[in-house]
1. I have 20, 15, 13 for semi-axes √(5λ) of the Cα gyration tensor in Å, for residues 72-183 alone, calculated from one of the structures I, II. Which structure is it?
2. So mean count of other Cβ atoms within 10 Å over residues 8-15, computed for just one structure, reads 13.2; which one of I, II is that?
3. Check the numbers for relative contact order in percent (Cα under 8 Å, 6 or more apart) across I, II and tell me which is largest.
4. Please state which of the structures I, II yields 2.1 when distance in nm of label points 7 Å out along Cα→Cβ at positions 96 and 248 is computed from it.
5. For semi-axes √(5λ) of the Cα gyration tensor in Å, for residues 104-167 alone, the calculated result is 20, 13, 10, so let me know which of I, II that is.
6. Out of I, II, which has the highest value for distance in nm of label points 7 Å out along Cα→Cβ at positions 48 and 160?
7. When mean projected area of the Cα convex hull in nm², for residues 40-127 alone is calculated, the result is 6.2; to which of the structures I, II does this value belong?
8. Can you spot which of I, II the value 1.10 was calculated from, given it is Cα Rg over 2.2 N^0.38 Å?
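The numbers here are math on the coordinates, done by the rules we state, and not lab data. Remember, it's a predicted structure, so these values are computed and weren't measured experimentally. Cβ atoms are built from the backbone, for glycine too; each structure is taken alone.
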Structure I
Amino acid sequence: MSVIAASAKIHAMSFIEDGAVIGENVSIGPFCHVGPKVVLGDNVQLVSHVVVLGRTTVGKGTIIWPSAVIGGDSQSAHHSAVDTTLVIGDNCTIREGVTMNTGTVEHGGTTIVGDNNLFLAYSHVAHDCRLGNNIILSNNVMLAGHVTVGDRAILGGGSAVHQFTRIGRQAFIGGLSAVSYDVIPYGMLNGNPGVLSGLNVVGMTRSGVERSEVHRVRRAYKAIFEGEGSARANAAAIRDEYLDCPQVIEILDFIGADSDRALSSPFRGK
């Protein structure tokens, strides 16, 4: 049996399947379809022509615009009929035509989207992705399966991210870029194939990082990517020098972590 709060407003031309849970002050416009295992938190708004399927939870205050399909089965070739989940956090904005898929059984079964994220038109979040908070996916961004995106990252329009790739916190991906390898926190990546083009200094400054610390991050970046050794070896070599700089330590930890993908690096032309 569905649980629908008395304060919810549901258009007569929408279909809510038996079993759905609809929170307080939810607004569902015309021609929406909400599946039987969906939970819509308080103050969620489905504008119109929205489809929410699967075992999907939408956090409070999230707004979903027309033609979005949320919680559809994974597009993995190994998809099974077993229930998997999609969890969307609070206060997200999901614009027209966005698609988000549930996870796969083989990899934990859950796709996770954090709070306060903005998904512009026709962006795609595939199965088993892990997204943090305050992220922007611009129009037509495509995340393949198992992608991880850190807090406050910005992905420019039309960029595509290879499966299992990690994008660090506050990274900036230029429009139409092909992201095949991991992108360090605060890194800027552009092009096809994508290469590191420096640091997201504007993002760091806006988030309150002191100018002196930004300069230290720049020096560390040069030591990592312009030194004689590999990025991983260079990162390990400079750690003791930057123990009091959390931004650099975050980058070093990211480089040192296990990953299915190699690390994006700057282009080294002759």
Structure II
Amino acid sequence: MPRAYFGPAVPIPFAHRGGAKRWPENTLLAFGNAADLGYRHIETDIQVTSDGHFVCFHDLTLERTTNGHGNLQDHTLSDLKRLDAGHNFIENGSYTFRGAGACIPTLEEALALDSSLHYNLELKPEDPALARGLWDFIDHHGIHDRVLVASEHDLVTEAFRTYSRGRVATSAGRSGAKRFWAGVLTGTWKNAMFPFDALQIPPVYRGIDVITPRFMEAAHHHGIQVHIWTVDDPAQMYGLLAVGVDGLMTDVPEVLLDVLARS
């Protein structure tokens, strides 16, 4: 039975980090603008502050997107709230959002923005202990069907599945995705067991096209959705949709919506 998180229809458009090429990534500004366009699924990244708050932020360090310095995990939430999350965003050669009030949001703030939004939560640190805290947060807030938990680190997603007892959708980690692909290539996928609900992967791995009709057949045989990141080119979007992928993650939300409207 499909997870409620995915909704009734595919393909699912995901605003990657809220639309990272249009607005400062992983900010309420980006999430809200994506929602205004009609997006119901937002991909974001989750980290933990030194005082235990979950925040939406991609890099382990602060320099690329903010006016801060150092490792995020070494800062308190109060420290992070003083930073400008739009400081380094460049649009047409200008720092359009510098000083515009964009800040690093907590996961609670993101969830409160719009109750119809669903979040794809990628835990960035390679720390299985964080899985327990995230599960406790999800369970406390009763958002089991509003989130999918992801991590490239299989130990993190495995720990989360143990704590959540299957009550929340998860995607494959890097090793899990490779094992699935190996099963497709060797023809052993039919009798295999996979603990994840989605494969969230790039379309090409080491120069090889991953998303083939056989790959899609194998995934759907096991009730697994296939979501592709990060796709910004319309021609590539059309090609992936033709193969039957279940979701696309993009940094240019309006482009994907236009492609879906024409498909």
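1. This figure was derived from I.
2. The correct label is I.
3. Going through I, II one by one, relative contact order in percent (Cα under 8 Å, 6 or more apart) peaks for structure II.
4. Source structure for this number: II.
5. II
6. I
7. II
8. I
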